[in-house]
Each structure stands twice: as structure tokens, then as C-alpha cells.
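Participant: Have a look at these structures, which come just after this line.
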Structure 1
Amino acid sequence: MYVCEDGKIDILSLNIDELRQCIADMGEKPFRAGQIYSWLHQKRIADFDSMSDISAQFRERLKEKFCIKSLFIVKRLESKRDNTVKYLYRLSDGNHIETVLMEYEHGNTVCVSTQVGCKMGCRFCASTIAGYKRDLLPSEILLQIYTAQRDSGRKIGGCVLMGIGEPLDNFDNVVRFLELLSSKNGMDMSLRHVSLSTCGLVPKIYELAKLDLGLTLSISLHASDNKSRSAVMPVNDRYDINELLTACRDYFKQTGRRISFEYALIDGHNDSKEDAKRLAELLKGFICHVNIIPVNKIKERNFTSDRRSAQRFRAYLEELGINATVRRTLGADIDAACGQLRREYEI
């Protein structure tokens with residue numbers, strides 16, 4: 001059972017069946033669970049006293065047994081270029097995470113964090129520098145969307161799990177979050193509008209494939225050979241490129257979902273024509289897409305790249321028959337890449 005700091009049950013992390021059982025254990029009628037779930041996940045209230053169709057006596061009993069978690073907006077930065085909004089949230093235990101609200105032609109998407117910090121140690125990423133603290137509960141991932149929607153007034157139709165943390169390292173809580181997000185009794189977001197990014201925890205990719213959730217799997221590849229990948233991504237020493245791509249083939253076989261390969265371009269490291277040729281050879285036969293990302297500048301590292309280099313690399317790949325695009329840069333004027341705001345705030 002999910003619990004809060006005070007030992008009470010984290011009610012926002014419960015699915016509807018678990019909530020029904022809890023309510024039944026309290027001697028109440030099962031339909032009460034539906035009322036409560038609606039208040040939490042459709043009306044998105046922050047306290048039990050707002051549940052106006054629940055008796056005052058029962059609300060007091062709910063307060064004794066459950067807690068409703070909240071996120072507190074510490075900082076909010078809004079881009080003047082493209083309406084991207086970056087949030088720094090404080091959790092109830094004092095830790096901080098980041099969330100980014102992005103505006104596209106097709107609607108609004110939120111990039112959520114799944115951990116406080118990250119263990120993976122990718123050398124080009126700011127998220128790992130401030131260190132790993134803990135996993136986020138399902139409620140804490142979900143609340144990033146609820147809070148951003150409430151604050152911005154924008155309807156959110158998509159979600160990417162590409163913020164701070166490695167989603168597959170927090171597998172069970174992330175899967176529960178996805179269940180809550182797609183619940184017909186809650187936000188009812190189609191998981192076809194969800195993308196999960198992983199640096200390549202191979203055993204968990206096989207587990208995810210078996211669940212066949214319908215989401216898009218994004219693989220942080222970032223290199224075309226093991227030596228180059230291990231130099232910037234320590235996870236490659238555990239699960240090398242061949243193991244990773246074998247798991248990706250299994251994912252496509254199980255789900256039929258096209259895989260997206262993320263490729264953070266680093267000048268002088270992985271941006272040559274030879275790198276493009278090796279990458280094209282690796283991905284031969286895949287139904288996939290390559291998303292080229294000019295690496296974000298962070299002061300602790302000397303990695304650099306720019307959009308011209310990225311467009312040149314894209315042209316190399318397309319000559320070789322690989323579908324590739326350069327990721328649109330959003331929120332550049334507010335340092336919207338994950339990890340930067342949390343790191344600066346906590347230093």
C-alpha cells in the first residue's frame with residue numbers, strides 16, 4: 001500500500017478497485033468510492049472538506065485514514081518565445097522536481113519527472129549531477145499534470161516521461177501512474193498520447209512489452225557503437241547496444257508500436273558521417289524514427305552542439321534511408337531542459 005510521510009494511505013495512488021476495498025473495510029457502501037475518486041481525479045480537489053456530497057462525519061474518518069498529496073509551485077518560468085512553462089515543484093518531504101508544459105499545434109503536452117534525481121549518470125544530463133534521492137509515488141507523478149493544468153488553465157492531452165529520473169528504474173510506480181492517467185474514472189488520457197523515455201534498462205523493456213500498454217517507447221541511444229555510448233552513458237556497460245536493440249525488436253513484436261530513438265548530438269563525439277553510417281546499419285530493418293537533439297549546454301560539462309550540426313546529421317541519415325527529425329527546441333530562453341532549475345535551486 002502507498003503511504004504518506006505521516007503513515008496514512010496515499011489515496012491518490014490507489015486505483016478504483018483498491019479504493020472500493022478500503023471504503024468497504026470502513027463499513028461504507030462501495031458507491032462512495034466512485035464519488036471520492038471523482039472528486040480526486042476529475043474535480044481534482046486538494047482536501048477532503050471540499051467533498052460536498054460526503055457527510056462531515058465520513059470526511060473526518062477519511063482524514064484519519066488517508067492523506068491527499070499536493071505539490072507546491074516554488075518557481076514558474078514562462079517562455080516568451082513559445083509559451084513553454086517550466087515548473088519547479090516542492091514535494092511534501094522538501095525535495096524538488098521539475099515539470100515542463102509544452103505547447104504544440106496538436107495540443108499541450110507535459111513532460112514529467114519520475115524520480116527525485118537520477119542514478120544513471122549520463123554525462124551530458126543535468127538531472128544526475130544533483131544526485132538521486134528517491135522514487136516518486138504514482139500520485140506525485142500524476143500531480144505534476146494536475147497542478148500544471150490547474151495553474152495554466154490549459155487542457156493537457158499528452159504526456160512524456162522524459163523529465164528527471166529513469167522511468168523504468170521506478171517501474172511499478174510508473175505503471176500505476178499510467179493506469180491512473182488512463183482511467184475512465186479519471187483523466188482518461190489515451191496511452192497512445194504518452195511517450196516513455198529510457199536509457200536502456202533491458203529487463204524492464206521486456207516487462208513493459210508484456211504489458212502492451214499502447215504507449216510509445218523512446219530509447220536514449222546517443223551513440224552508434226559501444227565505446228562511444230559507454231563514454232557518455234554508464235548503463236551501456238550493463239546492457240550494450242546489441243542487447244538493447246534485441247529488446248527493442250521484442251517490444252515492437254509484442255506491441256506493434258514504432259520505436260523512437262533519441263540521439264543527443266555532441267560535437268566531435270557522435271556527429272560524423274561515419275557515426276551516421278553506423279547508426280543506419282544498427283537500425284536497418286527497424287520501423288523507427290530518430291529524434292536528433294542538439295545537446296543542452298550545462299556548466300559542469302564542455303559538450304556542445306547546434307542546430308546546423310543536427311540538420312547536417314539528419315541529412316546524412318535520410319540519405320541512408322533512416323527517418324529522422326531534429327527536435328524542436330522549446331523553452332530555450334528559460335533553460336527548459338530537465339534538471340537545470342532543480343540543480344541551481346538546491347546548490
Structure 2
Amino acid sequence: MLRLLAAIVGLAAATLVAALELIVLDVGQGTAVLVRAPDGRTALIDAGPASADVAARLRGLGVDRLDLVVASHAHADHIGGMPDVLRTFRPTWLLDNDLPHDTRTYERTLEAALEADVGLLAPERRTITLGDVELHVLPPPGVAAWGQNDNSVGVRVEYGAFSAVLPGDAEPDQWAWWLDRHGDLLGSVSVHLAAHHGSRNGDTAEALARLTPELVVVSAGRENRYGHPHPEALARYDRFAGSVLRTDRHGTVTIQAERDGSFEVTVERTPPAPDPSPEPAAPADAEPAPDRCVDLNRAPPERLTEIVHVGTDRAHAIVAARERAPFAAVDDLTRVSGIAAGRLADIRDEGLACVRP
């Protein structure tokens with residue numbers, strides 16, 4: 001049973017809670033979720049973009065240790081803050097999807113894990129306990145051709161009769177695979193974190209029909225260029241879920257759950273009045289905001305490596321390709337060896353690469 005408390009301006013720090021705390025941090029366009037067990041043990045699922053400074057946010061919440069960190073997948077909006085988190089808290093264990101990613105963000109995360117001497121867990125189906133709280137790992141399919149999103153590590157959190165599912169950026173292929181192979185972990189839940197920030201190709205109707213969550217929380221940035229959450233996703237949540245909260249409107253969402261399955265929700269900001277009509281999603285080929293744009297025709301190689309799937313060698317290949325003929329659109333990256341449809345889709349989804357007039 002859900003009870004929504006009055007909105008508050010800030011969040012009170014606490015080192016020990018009487019109930020399970022599930023805190024969906026407002027990190028802008030990204031994801032970071034703190035799981036704090038009643039005995040004080042903690043897990044962090046994703047660390048948001050680097051700009052969100054999740055390590056500092058955790059210290060502000062009274063966190064002084066992390067027992068487990070999960071990187072659902074290697075996109076920068078989920079692991080951008082991971083190097084600082086690993087160096088600051090030196091968690092006991094790190095679990096990621098074991099799918100290497102050719103970006104400096106991913107490399108920096110690995111370097112920080114080695115520096116912090118963090119134990120590595122394979123992304124296989126397992127149950128990890130934090131006192132009385134159980135974290136059931138939904139493993140990734142391990143099909144590299146599906147890309148990072150459809151190889152997300154998912155987590156089902158259980159505390160007595162309360163449950164929550166955190167699916168990373170899983171898309172239809174992974175949901176179908178999970179339902180076929182691990183459907184027993186996808187029964188009804190109290191809380192569901194929207195897959196892929198409420199994208200139209202995130203949560204499927206089949207998955208939501210199994211989960212039937214009382215509450216869906218969407219982690220998305222204000223006025224993000226992707227149009228998340230999409231109207232199609234919101235329509236699915238209206239059909240299958242009891243209610244929806246969004247970090248772009250409500251700020252950080254804190255859920256305190258009891259063993260009997262009841263839970264209370266506190267939001268950081270008072271929700272604004274609903275818009276008279278939803279804003280249309282940005283077109284797929286829309287240019288990123290200027291401060292995020294990595295121009296394929298002008299950026300130096302070191303900036304090009306910020307793009308997903310672009311390491312040092314591929315950055316120089318991009319430079320060589322544009323010297324032969326400038327890129328007319330991001331889709332022209334298929335001229336570069338090693339960038340086919342799957343990787344191009346990841347690059348477009350990340351939103352960093354652009355071609356300015």
C-alpha cells in the first residue's frame with residue numbers, strides 16, 4: 001500500500017533507518033538509486049552522469065560506506081559518476097554487465113575499480129543479501145550485437161512483502177529474454193523503476209502486465225532532448241501501474257518500505273500543474289544541446305573518444321574519414337570501420353555525436 005507524503009524542500013540525512021529505503025536520486029538525464037537496508041547496509045545501482053556528482057550526494061545522505069555497487073550497463077548516464085563513487089567509498093563488490101565498452105568513461109571506471117581494490121562479481125543470476133533485504137540479479141543476455149541497453153543488469157529488491165524492480169535501460173529484446181528465462185523474478189512488484197528513462201522502446205506491455213506495479217518512478221532530466229518519458233510509455237504506465245512519479249518534475253524520490261509491504265513516498269519538489277498538452281519528443285536526428293555536442297567534423301580526437309564505442313583508434317579513423325569527405329549526418333559514421341547498425345544506434349541514443357552546419 002502506497003502513501004505519498006507532502007513534498008519537502010530537502011532530504012534529511014540518516015545513517016540508520018527503521019525501514020528499507022529506496023532513494024531514486026534526481027541526477028538529471030541518467031539513473032542512480034541508493035538501496036539502504038534497515039541495518040544500514042547499502043547498495044548503489046548506477047551512478048548517474050559525472051555532472052550529478054553522486055559521490056557528494058551520497059555523503060549528503062549520510063552514506064559512509066557502500067557494500068555493493070551495480071553498474072547496469074556502461075553508458076555514461078549510468079556510470080559517469082562511477083569512478084568518483086568507487087574511489088570515495090571503496091565498495092566491497094562491483095557488479096557490471098561484463099560487456100566492454102570503448103569509451104573513456106568505461107576505462108576510467110575500470111581504472112577506479114582497480115585503484116580501489118574492489119571485488120568483481122560476474123553478472124549471473126544470484127541473490128545478494130543486505131541483512132534482511134535480498135537483491136536478486138536479473139542477468140544480461142550477453143548478446144553483444146544487442147548493444148548495451150539490451151544487456152543491462154537488472155535487480156529485483158525484496159524486503160518481506162515489499163518488492164521493486166530496477167531494470168536499467170532494458171528494451172524489448174531483453175524484456176522478452178527475461179520473461180522467457182527469468183520470468184519467476186518478474187512477478188507483481190510494489191515499485192518499478194521505468195526502463196530506459198521512460199523511453200517508448202523501454203518497458204513493454206507484456207512486462208508491465210506481469211509486474212503490475214503500484215508505483216512507477218521515471219528517472220529523467222528536465223526538458224531532456226529525448227522527450228523522456230515518452231507519451232507512449234506514460235500511456236502504458238497509466239494502463240498497468242497505480243501511479244507515476246518523475247524525477248524531472250518531483251526531484252529525488254524516497255521510498256520507505258516496511259516488511260508487510262506497505263511503503264511511504266517522499267518527493268523533493270511539489271509537482272507542477274500538468275501541462276495542457278505533452279511536448280512532442282525531439283526528432284531522432286535532432287542536434288544535441290551545444291554544450292554536449294561532439295561535432296564529428298570539428299572535434300579533436302580526444303573529444304571524439306567521449307562518444308560511445310569510440311576509442312583512440314576509432315577517433316583517428318573518424319578524423320581520417322572526415323578529411324576525405326565531411327560527415328553530412330551522424331548516420332554517416334557507418335563509413336568508419338567497426339561502426340555498424342547496432343553501434344550506430346547506441347551512438348544516436350547517447351546523444352553526444354552531432355554534425356553542426
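Participant: Which of the displayed structures (1, 2) returns the greatest value of Cα Rg over 2.2 N^0.38 Å on calculation?
Facilitator: Largest one: structure 1.
Participant: Of the structures labelled 1, 2, which one yields -6500 when helix-only ellipticity at 222 nm (-39500 (n - 2.57) for each DSSP H run of 4 or more, over all residues; to 500) is computed from its coordinates?
Facilitator: 2
Participant: Looking at structures 1, 2, which one was FRET efficiency 1/(1 + (r/R0)^6) of positions 62 and 158 (r between Cβ atoms, R0 = 30 Å, to 0.05) calculated from, given that it came out as 0.40?
Facilitator: Only structure 1 yields this read-out.
No lab work stands behind these numbers, since they all come straight from the coordinates. Treat the numbers as computed from the prediction; the structure is a model and nothing was measured. Cβ atoms are built from the backbone, for glycine too; each structure is taken alone.
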